[in-house]
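Colleague: The next part holds the structures, each set out as structure tokens.
Every number in this text was worked out from the coordinates using simple rules, so none of it is lab data. Quick caveat, the model's predicted, so the values are computed rather than measured. Cβ atoms are built from the backbone, for glycine too; each structure is taken alone.
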Structure I
């Protein structure tokens with residue numbers, strides 16, 4: 001870690017991008033070192049995205065040196081590489097609140113600062129948003145610059161190419177900065193590119209090129225043919241020696257590659273680019289984790305980190321068994337005995353727990369990049385030939401493949417297993433990453449079976465059932481983080497209807513599980529919400545209220561027999577789910593009961609019909625009315641105040 005002794009000298013003087021413009025060259029170099037040291041120190045305390053932000057320090061300070069923000073507009077893709085941008089735009093003092101409830105977001109947020117021009121959390125969206133801004137600017141007769149910083153694998157997403165194809169054929173002024181931290185280019189090509197950049201960034205070059213072309217075309221008889229011949233020769237040379245030709249063929253003026261860690265080079269390029277017209281692509285070479293040896297050596301590990309010790313890089317997290325780890329371990333065991341099983345993910349090998357699988361079965365592991373739509377349809381193709389694909393994707397990212405799940409998997413009733421990680425409340429990454437909607441958007445699709453385990457043992461049983469006992473599409477949703485460590489303890493202490501060993505011996509397809517007998521209120525809990533629901537029932541019991549607690553297990557199909565019998569007895573129903581309360585599991589249960597003509601009062605405790613901010617997972621669950629105390633209060637209220645035929649939906653506190 002360099003420059004630690006220089007901490008808080010120049011950086012303390014930066015309160016807005018205008019302050020960066022006043023810095024001399026040597027001061028800019030020092031500022032970059034101070035920012036990098038500040039990022040390491042700050043993120044080591046709060047957690048966050050480290051490696052990607054260390055890689056764009058020089059690139060970001062150069063942008064702020066040359067362009068005029070917030071008049072000029074910048075869109076970050078994916079968005080978690082915007083920390084330096086936030087520091088330079090007056091938010092350094094807030095970094096102690098990074099990703100905390102009510103604090104600084106780990107992604108650009110227009111509500112947070114005028115310097116954030118567009119909210120970004122998912123990949124490959126920046127170029128589309130930027131060309132939209134550029135076209136709106138031109139329609140309004142304005143002249144500011146619009147830039148999209150695209151990196152971290154975003155170009156593996158098809159939406160990027162849709163946007164490049166559209167923007168490249170336009171006449172709108174737009175600059176795309178490709179933050180390339182994973183491409184090696186030889187020195188000879190780099191030398192040619194630097195030479196071309198010196199020419200290309202001068203407007204006189206384009207004027208001279210156009211004049212020569214017009215003169216050649218004006219030569220009688222042979223002019224047009226000669227111009228075409230010269231153009232063909234030029235293109236052959238370009239394809240042979242110059243990187244980035246694909247961008248030029250799409251209509252962009254390609255500048256690069258340029259060293260993204262050389263502030264002087266970046267500033268010079270940006271100064272030239274600012275004067276150029278039309279769509280431009282700047283290719284910057286950076287290194288993820290630059291300046292911090294641990295992050296440079298293992299950029300994937302330090303992509304998103306929990307609090308850690310800066311001196312050693314060691315994580316301070318005490319988290320042990322997680323749903324993700326349990327999934328990965330079980331899949332390896334199943335795959336050892338069945339060569340038909342393959343694993344597919346979309347640039348989330350470590351995040352979805354597939355590291356061990358990829359090492360054990362490299363020929364059966366497929367990371368397709370940030371291309372969820374492709375991942376799902378590829379899985380459908382494999383399933384159509386008898387392979388058993390297990391597609392591991394985060395809940396919020398699986399949204400991007402909704403059409404493919406319906407059209408290519410469900411309508412054909414293909415046996416694809418979806419491991420839906422990060423379901424429900426995720427936490428510190430905020431509204432773009434909360435897994436609020438998977439129950440709603442999967443539950444109404446044809447032919448699909450959807451399950452939710454209450455702990456990691458149940459998850460492993462569901463995986464085996466999904467692969468071997470269920471035909472057609474299957475989804476298993478489970479949350480981020482540690483498993484329900486308290487569930488076993490509650491069951492043992494209270495001596496409920498069945499022992500721990502018997503309740504997980506097998507999974508009966510389509511059947512829920514009654515955990516606790518009661519006569520006053522029926523509580524049906526989805527997946528990870530079982531522990532809090534069971535604890536809430538225990539809180540209500542000394543108050544004279546007997547709750548019957550059911551572990552739903554299956555979101556689709558709804559086990560209306562078990563739930564219906566309980567509701568007919570209690571006449572009171574509380575449904576607890578960590579998905580959106582509108583159109584989720586509770587809505588499905590109520591629809592089934594209403595069709596059966598049941599009379600009862602009901603309350604759905606789910607996530608609100610609004611974006612959920614960033615914060616610790618339990619903080620957010622508490623805020624949404626899903627704490628043990630809140631659920632106990634709902635049980636008591638429903639048991640004492642509910643009226644037959646009434647239905648209410650909980651409204652979480654604001």
Structure II
């Protein structure tokens with residue numbers, strides 16, 4: 001029977017009391033070291049695997065290779081020659097002895113280049129220079145750096161040109177190599193003397209020796225001379241000065257033969273009354289009084305004095321060595337007679353600055369005299385007169401008014417500060433502008449008008465060129481037409497407005513110190529000053545008079561070449577066969593050699609010496625544009641055109657013109673914008 005079966009069925013079951021175990025009786029849990037190491041290794045392996053899988057490789061190359069590299073800013077793993085980095089920003093620094101440290105920022109991302117190159121810059125070096133003698137001037141690469149002994153800091157490594165020179169020594173020059181990298185190089189040079197020695201002896205001895213003006217001692221003397229030679233002067237009282245440039249080489253020792261000194265001349269102070277007489281000594285011209293003469297001693301000399309209007313005077317004398325004496329010679333006048341007749345009667349007469357009667361007979365020495373005759377409102381008359389002995393001369397002088405003298409003194413041509421040649425124009429009389437209604441090609445704006453040009457004026461013989469205009473505005477370009485340039489220096493300036501031309505005239509005036517003709521305000525031309533003497537544009541009346549009339553006054557031209565259309569000879573730059581591809585038409589059977597504008601003055605001048613008054617470029621003139629009336633009873637004097645307007649007048653034909661209407665000298669155009677066939681020439685009033 002089992003134990004269960006032996007348990008009485010009636011035995012009671014009772015619960016047992018629970019009592020917790022005492023803490024000391026609990027079983028202890030122990031950590032095993034191997035397990036811990038295994039766990040740590042596993043974690044490190046996982047972290048390393050994660051870093052390798054998620055890091056970015058970066059190769060760093062630094063020149064020089066010996067440089068120390070420091071990478072900071074985050075976790076970086078160096079693997080051989082490269083680094084493994086997590087994305088982010090890092091500071092890369094490199095240092096090496098003899099180089100400037102360098103630092104840069106590297107940003108690691110998905111598109112970061114796998115390579116960074118860093119080149120360190122070598123430190124400059126120091127150059128210490130000394131010389132014998134000290135105090136020599138030092139030039140390094142052509143720059144003065146001081147005098148020896150000298151230390152120059154911050155000299156870059158490599159080759160440099162060094163020059164050292166000192167007074168009285170030969171300069172030394174060489175190409176030197178500087179180490180750099182913070183190192184100190186030393187150079188010591190011995191300069192070679194640039195002199196030789198010369199031995200000087202004189203008879204008699206004791207002469208003062210000067211070299212280049214500085215006293216060196218007395219003879220006999222050995223002294224230094226710089227190569228290739230210096231001037232040596234020997235002086236001894238009572239003897240003539242000896243002076244000579246002695247050639248010598250550096251290091252040479254030279255002994256000159258004994259130098260015999262010659263006895264000094266006697267000194268004579270020669271004067272005359274009046275002064276200015278020519279003096280000859282023994283027949284040789286010596287100068288004019290007052291005069292200092294050096295004459296050989298113990299010899300008889302003959303002095304002759306000449307002065308126009310006076311009798312010649314002869315003096316004979318001997319002088320002693322080193323002795324000074326005075327000789328005064330009064331001259332005897334030879335008189336001539338001068339009979340004066342002066343108008344106006346109130347005029348003042350002066351001869352050699354002394355006032356004389358305005359009429360009557362004067363006795364004057366027979367030599368040149370300055371005669372001045374003056375009176376208020378008249379131009380002073382100034383001339384030289386020379387009376388002749390025994391002859392009476394009659395002299396009539398009539399003064400001319402200032403106005404008459406001014407007209408007579410006007411130069412035929414002048415030159416402007418811009419280089420233009422301007423010719424004098426003296427119109428006078430009445431002139432008819434415009435053209436007859438019966439003239440072929442006439443336009444309605446060519447109304448016949450009578451004008452009178454009383455003021456003489458100067459007019460440029462050629463239009464202003466690109467070169468001349470660019471002296472005023474350096475940036476100007478005349479551009480081109482259909483790929484053919486208009487911008488060479490001798491071509492006429494174009495692409496300028498009327499105001500550009502007026503401002504150029506004012507610039508010329510200011511350059512010459514003249515009153516500007518045009519008034520300006522805030523960069524705009526606001527008017528003109530008709531009384532100003534400055535440069536300006538010619539008026540329309542002046543332009544047409546200069547273009548159409550001849551000096552003889554017997555011809556009034558229709559075309560630049562004379563009469564008859566078309567031109568039968570090459571007489572200007574018009575729209576010819578070569579210009580047809582640009583403008584679509586041109587003169588048939590005519591070729592002037594230029595498709596666009598030509599250099600100014602390439603064709604014959606007109607009767608007044610003016611070039612390009614027809615063809616090449618049309619020209620801005622002064623006047624506002626308007627259509628004048630022919631009903632005026634009297635001629636308008638020196639017209640300046642309408643007082644105001646919208647457009648300015650353009651006169652003359654250009655390289656774009658070929659039609660009968662345009663080539664006539666009476667053709668009038670107008671505008672306000674710049675064009676590629678419109679330029680200008682300058683003018684100014686003569687008075």
Structure III
């Protein structure tokens with residue numbers, strides 16, 4: 001009994017010992033795993049931990065300090081989320097904090113969702129450039145592929161209209177080119193011989209009935225007409241029937257002629273073969289015009305309609321463009337490919353496009369409305385005038401520069417004639433001063449600068465005036481480029497000898513820097529187009545080519561590819577922003593609008609489908625807004641690292657009791 005009890009106790013101790021040993025082993029291993037996980041969490045969230053620590057250990061601002069506006073604050077250049085009210089070191093990297101002026105928070109402009117300020121050095125080193133946005137004539141492209149096919153309306157099957165034997169083939173191989181009216185086969189037919197004899201017999205009956213007249217003549221004439229019609233229904237031409245009657249004898253063979261011009265694409269007969277009525281002899285297709293079926297995705301089909309111009313490029317002729325027009329658009333969507341079939345009709349006078357070829361198609365659709373109008377309905381520009389007392393100046397900046405431009409042209413012409421009449425620069429100075437005193441705010445400063453330089457011409461000789469004219473021309477060119485006068489086209493000319501520019505109204509060069517000595521020295525380098533009347537910048541009138549819908553022509557010409565006559569239209573432009581100015585964040589599209597020099601507001605955009613290097617703007621910007629086009633990604637990166645934008649981090653907020 002004692003032995004049994006001892007054995008049970010030994011077994012129990014052995015089991016408990018094994019369990020305890022297992023627990024000790026797992027405890028040792030789990031400690032290392034737990035420590036590794038803890039170290040990983042600390043390393044991964046170290047910056048947040050330090051920010052939390054810094055926030056809760058920072059002394060709370062006193063009431064006196066809170067009531068006094070500080071002139072400076074201190075931040076870490078490496079960690080812009082660290083902002084202090086007193087100098088010290090960054091708690092993260094240990095660098096000394098940098099000082100900067102503390103500005104009161106400014107409210108964002110309407111529509112802005114963020115703001116970033118850059119120093120002139122940052123703008124210069126980052127090569128950040130801005131451009132104004134405005135209305136442009138845009139067109140979107142649809143690119144697709146198709147297969148060239150026959151034009152079914154220009155295809156004919158030549159069938160035997162009467163049974164007989166083919167005694168001769170005039171067209172004896174596939175691919176032979178035929179013209180309309182060319183002979184195809186020479187057919188012998190007994191039925192044809194009988195029908196000709198019936199015609200000749202009816203003709204003789206008419207001759208015999210002419211003597212007696214009456215009903216017999218009418219019956220004979222009706223027999224002749226019936227016989228003639230029978231022969232023409234068999235494919236004999238009226239000329240052949242007249243020849244049979246004139247000859248007075250029947251012809252044993254019938255010649256079948258081609259009803260169209262084209263290429264023989266199929267031949268089913270040989271000489272000596274008997275054919276029955278209705279048997280196919282040839283298939284002839286006119287390849288001067290071909291079809292191509294293209295498939296357009298359903299999200300691109302808007303605007304595609306019958307008559308839309310298409311550019312076609314064959315794989316065999318990649319450098320040659322063929323013009324086509326859409327003549328049919330399917331009424332259903334292919335459920336397998338989600339595309340809509342469209343048929344393109346292409347002129348093919350040289351037979352370069354062959355049925356079965358692959359070809360690329362480009363469809364260009366204008367983004368704005370195109371309305372056909374009469375050339376006499378083009379709007380005339382008439383700038384509105386505002387009463388300013390003794391002198392009246394046009395209200396719009398562009399209209400206000402017209403008198404200044406005319407006075408400048410008179411001065412340039414006087415120098416071209418080697419004249420230094422003091423009254424001419426005085427007139428220019430007068431117009432510049434009027435513009436500086438009474439003109440719109442946008443042009444006053446530039447006009448005042450011009451007036452000061454023109455006043456300095458008084459009392460100087462022609463050579464000195466010409467030397468000063470270089471600077472005057474440069475300033476006026478810049479002013480008129482920004483605010484071009486209405487109803488006046490100006491040409492920018494450059495003189496390589498004087499290394500200076502000037503403006504002139506006509507294209508023939510009249511050099512004001514050398515006059516008669518080198519009157520025609522120089523070249524036209526640019527043009528300043530007239531300003532559009534207010535409210536008309538969205539529309540443009542001109543001659544429209546459907547295959548180039550993003551531009552208008554000044555004169556009625558033929559379209560460059562399809563040679564269609566142009567129509568005079570009113571083209572609606574759309575507000576467009578350059579692609580380089582748009583930043584796609586994945587969830588939205590934004591651009592940086594220049595609010596002031598070096599200050600950019602981030603605005604959210606709603607854009608249409610991309611058209612070349614521009615996006616149509618549906619909302620978010622307005623005409624005249626300047627956006628960052630060069631270096632927009634640098635502005636965006638600066639905005640993401642901007643201390644003002646990093647206020648979401650704890651290190652940028654106040655301490656305990658401070659604002660959060």
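Colleague: Tell me which of I, II, III gives 5.7 when you compute distance in nm of label points 7 Å out along Cα→Cβ at positions 267 and 443.
Modeller: Going through each structure in turn, the value belongs to I.
Colleague: Continuing with the same structure: Assign the value -0.62, -0.73, -0.87, calculated as log10 I(q)/I(0) by the Debye sum over Cα atoms at q = 0.12, 0.14, 0.16 Å⁻¹, for residues 347-474 alone, to the correct structure from I, II, III.
Modeller: III
Colleague: Right, something else. Given a computed value of 1.72 for Cα Rg over 2.2 N^0.38 Å, which structure among I, II, III does it belong to?
Modeller: Going label by label, the one that fits is III.
Colleague: Can you rank I, II, III by relative contact order in percent (Cα under 8 Å, 6 or more apart) and just name the one with the largest value?
Modeller: Once relative contact order in percent (Cα under 8 Å, 6 or more apart) is tallied for I, II, III, the winner is III.
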